[in-house]
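**Student:** Before anything else, here is the set of structures, which you'll find just below.
Here, each number is a calculation from the coordinates, and none is a lab measurement. Here the structure is a predicted model, which is why all the values come from computation and not from measurement. Cβ atoms are built from the backbone, for glycine too; each structure is taken alone.
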Structure 1
Amino acid sequence: MRILAMDSAVGSVSAAVLEDERVLAEGTSNAGRNASTDLLPMVAFVLRTAGVRIGDVDLIACTEGPGSFTGLRIGIATAKGLALAAGKPLVGVSSLEALACNPARPGVTICPMIDARRNQVYAALFGADDRGNLQRIRPDELADLACCLRGLVGEVVFVGSGAARYAGDIRRLLSPAAVFASDHHHLIRASAVGRLGLRNYRQQGAVEPVRFMPRYLRTSDAEGKMARRADDVRTPDKCTGKRDPEC
């Protein structure tokens, strides 16, 4: 099965073409804020390098979150557009699970972390079996750093932008059990997205493109402001105790 995989969830951009689990072509760029302009050219590059047309692809895989709001929207919109235009099945992959694939090796415990700002991280926890395949221990979550580290025992490998940002705090709280992945492992690789996407497709089937939505784990600032405004309108006036007549 030929898979076109892509990611733009956490600032970097990556795309790959795979034949089952064998990588035919892959490109990764630390795009920063240029994901909106870099992802489609990266997709075109890996298709051209692999000698594959979009019509030859059997499955499209894309990270679904968590991650940055803008990055996730760009990646998912691109994947949905290609899937709808070419009539190809589409499948989503956890950004944290794809990130955990980078340092995975037999017997290790891996904690992928994505910086969520506001002193919080998106995090999960995985083990790896004798073949290096990931086994989920904790679900994807948004939490304070201390909450993510609570209950961790033994050596743990930390990877991702959250691990890089809070490395000092993690070492202080867990040293010497904390181990950090190499810098190049902090970027999500589309080859991992493709392999996980193939597994998800075989286990769960495809997602209808119109139903494929980002998994943020947090409301955006705009959504938060709208919710607070709605609460203010529905809250009784502190002086009169009366509700807004429009409620």
Structure 2
Amino acid sequence: MSLLSLKSVTKRFGGLTAVNGLSFDLVAGETVGLLGPNGSGKTTALNMISGYLPVSDGSVALGGDTISGLSPDRIAHKGVARTFQLVRALPSLSVGENVLAALAFRRNPLWGRDAEVRIETLLAQVGLAGRARQPADSLTYIDLKRMELARALATEPSLLLLDEWLAGLNPTELRAGIDLITSLRESGMTILLVEHVMDAVRALCSRCIVMNTGTKIADGPTADVLSDPEVVRAYLGVEDA
């Protein structure tokens, strides 16, 4: 059975159709790239999966249960976590308190010493060991992204949605970011990755789905998809093919 299943998912904003009849399935343990030029509907698709936007038509199912129509908190409790293009930190809190907010929010909340231990484990996992007391507003850009990822993992998701998590990183940070996502993939996490960094897509994704103007135009093994002439024309450009 598929972990995630989208069936003819459509999103309309008035007379604009942002996503049109999108269908695909993710099997547990896959890391799949969701690609396409700016404005192609990728983030809108993530917003519908995670409940931030209602679907106009079609359905989204997780583990065989329909989740479209549920609120974001109920979808999170069912096992979907995400990051955002712009990091949404709680700047007045410490790094640990930011993660604690997610631990308190999840289906089985953690408090006290149990929460402290879990926070340290999560921060170590993302490369922020020993920094729980550091003010969140003092973090570098890459470390803000690490903290946001720790918050997402704190909810114990079965499906992780990463929306351009690697964007804006320098080459050293990018390599570290790829290694971190690789470790999540190797742990068995199912990941749907919206990304423009093709080196990362090639390194992380065994399969890619490509959208253009709200419609899926390709779905298959990464090497095949990235060399597809329609994909090259729509998104990559000849030099990146």
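**Student:** Name the one structure among 1, 2 that Cα Rg over 2.2 N^0.38 Å, for residues 50-105 alone of 1.36 was derived from. Walk me through the intermediate numbers first.
**Tutor:** Details: 1: 1.26; 2: 1.36.
Of the structures listed, the value fits 2.
**Student:** When you work out mean count of other Cβ atoms within 10 Å over residues 90-97 for each of the structures 1, 2, which one comes out largest?
**Tutor:** Working: 1: 26.4; 2: 16.9.
Going through 1, 2 one by one, mean count of other Cβ atoms within 10 Å over residues 90-97 is largest in 1.
**Student:** While we're looking at this one, here's another question. Out of 1, 2, which has the highest value for distance in nm of label points 7 Å out along Cα→Cβ at positions 178 and 210?
**Tutor:** Values: 1: 4.7; 2: 2.0.
For this comparison of distance in nm of label points 7 Å out along Cα→Cβ at positions 178 and 210, the top structure is 1.
**Student:** Once FRET efficiency 1/(1 + (r/R0)^6) of positions 26 and 218 (r between Cβ atoms, R0 = 35 Å, to 0.05) is calculated for every structure in 1, 2, which label goes with the largest value? Walk me through the numbers on the way to the answer.
**Tutor:** Numbers: 1: 0.75; 2: 1.00.
Between 1, 2, the highest calculated value is found for 2.
**Student:** A value of 22 was computed for relative contact order in percent (Cα under 8 Å, 6 or more apart); which of 1, 2 is the source structure?
**Tutor:** 1
**Student:** Moving on to the next point. Once mean projected area of the Cα convex hull in nm² is calculated for all of 1, 2, which comes out largest? Write down the numbers at each step before the final one.
**Tutor:** Values: 1: 16.6; 2: 12.9.
The structure with the largest value is 1.
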